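Before anything else, here is the set of structures, which you'll find just below.
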Structure P
Amino acid sequence: MIPGSLNAGRRARELDQLAAGERVDLAVVGGGVTGAGIALDAVARGLSVALIEAHDLAFGTSRWSSKMVHGGLRYLAKGDVALAHESAVERGILMTRTAPHLTRAAPQLIPLYPETSRPRQAFVAAGLYAGDALRRAAGTPSHVLPRPRTIPAAEALALAPGLRRAGLRGALLSFDGALTDDARLVVALARTAAARGARILTRLAATEVHADRVRVHDELTGRSADILARRVINATGVWAGELVPSVRLRPSRGSHLVLSAETTGLAGSSVMVPVPGESNRFVLLLPQPDGRVYLGLTDEPAGGEIPDVPAVSQSDVDFLLPVASSALARPLTERDVLGSFAGLRPLIDSGADEASADLSRKHAVLTAANGVITVVGGKLTTYRRMAADAVDAAGLAAGPSTTDRLPLLGAAPRSRLAAIDAPARLVAKYGTEAPRVAAAGELDPALAEPLFPGCEITAAEVVWAVRHEGALDAADVLTRRTRLALVPADAAAAEPRVRDLVDRALQGVAVSP
């Protein structure tokens with residue numbers, strides 16, 4: 001038995017137990033990074049937990065991030081030292097203790113062209129050194145995140161060959177944390193919680209929330225039931241106000257475009273391009289391990305009804321492409337865009353007339369008149385702190401949070417990860433579980449085959465997702481376990497094979513080509 005395995009059989013058994021009247025200490029509504037973090041925090045304190053998610057793990061905002069583990073430099077620039085320090089501390093915990101397998105140091109270049117004055121260069125460099133002071137204060141060693149420095153043009157071009165050469169006098173080089181995949185972090189949190197006894201129930205929509213129960217509708221069977229609990233926490237992000245109307249949010253849309261490394265001329269190093277006319281805002285070109293490059297990020301108000309899957313607006317495309325092109329040798333056009341994605345930040349409505357970019361990224365834990373606790377705001381990097389505060393607010397007489405020293409499934413020191421006998425690509429996704437995934441392909445050569453020519457992802461990873469990661473259909477695999485759907489052409493090429501593999505795995509039938 002593999003610890004923390006999530007699958008259709010386990011879901012059915014545990015839902016039956018709860019629907020029959022078994023009461024848990026804590027019911028958590030929302031299967032994003034915050035909800036999964038709450039489930040783990042609570043179960044690690046010895047509480048019984050049920051996590052309720054209407055769709056799939058990481059269905060909402062948690063899968064639409066920049067895949068960065070930010071150290072709080074932006075907050076420092078705004079004068080919020082406490083929030084910046086909190087971000088730096090949480091980044092260090094993720095990278096050194098809880099999830100080294102899912103994180104890496106990401107070099108970031110700020111190219112220096114004539115339009116960047118020497119005083120402006122000095123100002124930005126001072127900010128980077130202040131950010132490094134945060135790293136040191138948080139206890140993150142320099143071998144995990146190296147110190148910033150100024151580099152000559154030749155070194156900048158070696159790190160980012162796609163940079164525009166004309167006028168380049170050098171670059172500022174710094175390092176921040178990056179995730180292999182934000183959705184995989186959520187899955188790892190949920191599985192680690194499940195390994196300790198948490199019930200992780202996807203495709204279960206919460207229709208009503210009360211202080212001591214959640215009314216749910218099973219999207220697979222059509223039946224409804226009450227999940228009984230001593231306390232209920234609403235961790236549904238931008239949808240929090242739909243369950244608890246007293247929660248007031250001002251969602252902000254963050255859009256990204258998906259490009260290729262070949263088109264941009266970028267591979268390992270990110271590039272931060274200053275936005276003209278803005279003193280502290282950058283467009284980011286973020287190379288990914290799979291050869292894609294994410295171009296972001298916008299920060300625009302998103303009013304009206306909250307969609308399940310936000311869309312990237314044409315105005316976001318028109319903003320991102322020319323700003324990024326200003327630093328590249330080859331200007332980008334819409335023909336270079338392979339895909340796009342957008343997420344909605346659940347920012348707290350302060351009541352003030354502020355731009356979305358100026359709204360605080362602090363989180364808040366709110367208790368409604370009916371006793372339901374809601375946690376909103378915050379950032380992916382600080383999910384663990386948000387989770388701990390939410391469980392504290394539940395007041396269930398449990399001990400203090402222990403998740404700052406609780407490794408997620410697959411985690412190990414970096415020296416051990418480097419010695420694992422499995423492809424590096426698998427280690428970066430599965431950590432110490434990588435040999436198990438690879439072994440499936442060794443036992444059945446058909447499972448070692450890629451899903452389509454030119455694709456690194458194998459059939460074994462699809463079967464693993466169904467048997468151990470809670471994937472219940474092909475969309476779960478394509479959009480959240482593999483992220484192939486970020487490029488529609490890749491998803492179309494993989495879908496027939498993925499659908500067949502998922503169907504066979506769900507039926508418990510031996511998988512064959």
Structure Q
Amino acid sequence: MTVERAMEGSTRRSTWLTSAILFVTATALAAVMSPSVSIWTDEAVTISAATRSLSELWDLIQRIDAVHALYYAVMSVWVDLFGASPFSLRLPSALAGGGVAVGVHLLARVMTTPRTALVAAIVSMTLPRLTWGGIEARPFIFSALAAIWATYFLAVALARRRVAPWVAYTAAAVVGIGLNVYLVTLVAAHAVTVVLLARRDRFAIVGYIAAAAAAGVLSIPLLLLVRSQQGQLGGNGDRSLPSIVRKILVNQFFLGETPDPDASAMWFTVAWQGAALLAAAVGIAAMLIAMVRPAAPGDDKRRVLATAIPWIILPTAAIGAYAVAVSPIYQPRYFTFTAPAAALLIAMGLRAAGRRWYIVVGVVLYAMSIAVIFVSQRTPFAKSGSDWSAVAGIIAQNRIEGDGVYFAPRYPDQRDVVEMTTRRIAASYPGFFGGLTDLTLERTGAETATLDGFSRPIESAATPLSAQTRVWAIFNQKSLPAVRAESSELFAKLGFEAEVVWNGPSTLVIEYTRSD
């Protein structure tokens with residue numbers, strides 16, 4: 001008995017040591033080149049919310065973005081402690097990536113051999129959807145973190161027949177739904193897992209029903225609030241079935257969000273697009289092998305498939321079908337929480353592939369493809385072509401104290417009150433815009449319980465303009481030429497001369513000067 005306990009203790013220490021190494025490695029990998037990538041518009045929203053007081057944040061989520069309320073609350077505390085630099089802002093996501101790798105490792109250890117569990121953890125920390133989430137200051141990778149740990153507690157509850165894991169499962173499910181309401185579908189998928197693995201175990205059935213019901217009841221206030229803000233659920237997505245299927249097969253696991261082709265050379269765009277297709281081909285092949293071939297010795301194929309397949313298929317199919325039939329709410333990033341399940345299947349497939357040369361070729365091709373994708377995610381303008389870091393640097397280098405700055409409307413049809421401007425750049429890099437006179441700001445986002453606040457049209461700033469000798473005008477490329485034409489006419493009437501200082505993939509900066 002003493003020998004058995006010693007062996008069990010040694011195994012436990014080895015597991016946790018491996019998990020610690022995986023956490024550090026995955027976090028470091030996710031954080032690589034984080035400061036060099038420009039912040040983009042969605043991350044600017046995180047900054048806007050996280051830099052408010054808790055009362056101001058509460059006012060905001062009553063009107064908009066309740067789906068991200070929990071994440072904003074966490075980031076509010078984080079920003080107060082560590083600031084909102086690009087690295088600091090994204091570090092929590094990198095840490096979450098480390099937590100996902102540990103969760104995948106521990107979940108796989110419940111169902112597979114230590115070797116397969118290690119492979120699954122390595123796949124998770126390199127899977128493009130998760131490497132993208134690790135450098136994104138948004139809650140998507142946190143939803144994967146909640147999903148993997150909820151599923152781990154579920155696996156432990158089914159194996160050990162104790163109450164404590166069900167309580168932990170409930171807590172993880174509630175947190176997960178608070179981070180991403182689509183995790184309601186994961187709880188439903190877990191019902192399939194329970195039926196497949198424990199349909200004759202009354203304790204397990206009752207435990208799941210009680211835990212899922214408790215999670216549902218505790219989540220009702222948030223779900224009702226989110227329902228009143230239904231437009232926040234990705235309503236700008238796709239309704240084309242072929243397009244959605246392509247995004248499910250490629251983007252959801254093997255790409256992340258696509259860089260803007262206008263922000264890089266054509267050869268590089270072709271490279272990452274081809275790499276994503278290759279990674280998807282290898283990854284999907286590995287998942288299919290996991291389903292059809294006998295598992296490697298020691299791997300419990302039935303438990304892995306009963307856990308991972310509903311986790312992937314039910315949420316994706318439910319929202320994908322709704323997107324085609326009713327409303328375009330499918331967005332690949334909202335399904336980051338399904339990526340750990342893909343890592344489990346890929347790992348088991350690699351281990352079950354049989355012939356060693358199959359495995360070697362597959363691993364080499366996969367590693368080459370994800371390396372290209374990893375680099376594409378970490379170029380300076382990787383986030384939808386956002387060039388804000390370059391714009392902020394140009395302004396900081398050339399501005400003089402007292403210069404005016406005009407944050408142009410992002411859309412040309414805003415007249416009396418302008419709600420969305422390029423001011424998010426200054427919110428993202430506030431130190432670079434210090435000492436400039438904002439010509440159009442009326443009320444801030446915190447004052448109006450909105451994301452961006454209210455601005456007045458540039459025509460209403462004619463009096464402040466008359467006192468300026470130099471103005472930095474910052475335009476969104478997508479709002480051109482209408483917005484630029486209107487404002488340029490006004491500047492010309494007041495005697496300003498225009499010089500284009502920066503013409504980037506997403507932003508145009510014009511320096512307006514006059515000699516008097």
Per percent of Cα pairs over 28 Å apart, for residues 78-341 alone, the highest-valued of structures P, Q
P
Just checking, which of P, Q has the largest value of relative contact order in percent (Cα under 8 Å, 6 or more apart)?
P
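Work out which structure the value 1.9 belongs to, where distance in nm of label points 7 Å out along Cα→Cβ at positions 94 and 238 was derived from one of P, Q. Don't skip to the end; give the middle numbers.
Values: P: 1.9; Q: 3.1.
Of the structures listed, the value fits P.
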Out of P, Q, which structure matches 25.8 when mean count of other Cβ atoms within 10 Å over residues 118-125 is calculated?
Q
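Once FRET efficiency 1/(1 + (r/R0)^6) of positions 262 and 494 (r between Cβ atoms, R0 = 35 Å, to 0.05) is calculated for all of P, Q, which comes out largest? Could the numbers behind the result be given before it?
Working: P: 0.95; Q: 0.60.
Greatest value across P, Q: structure P.
One of P, Q was used to compute semi-axes √(5λ) of the Cα gyration tensor in Å, and the result was 47, 25, 20. Which label is that? Write down the numbers at each step before the final one.
On the way: P: 36, 28, 21; Q: 47, 25, 20.
Attributed to the structure labelled Q.
When mean count of other Cβ atoms within 10 Å over residues 30-37 is compared over structures P, Q, which one is greatest?
Working: P: 30.5; Q: 17.9.
With respect to mean count of other Cβ atoms within 10 Å over residues 30-37, the highest-scoring structure among P, Q is P.
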Computed -20500 for helix-only ellipticity at 222 nm (-39500 (n - 2.57) for each DSSP H run of 4 or more, over all residues; to 500) - originating structure among P, Q
Q
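So distance in nm of label points 7 Å out along Cα→Cβ at positions 150 and 302, computed for just one structure, reads 2.6; which one of P, Q is that?
Working: P: 4.0; Q: 2.6.
Source structure: Q.
Quick note: the coordinates plus some simple rules give every number you see, no bench work behind them. Just so we're clear, the structure is a prediction, and the values are computed from it rather than from any experiment. Cβ atoms are built from the backbone, for glycine too; each structure is taken alone.
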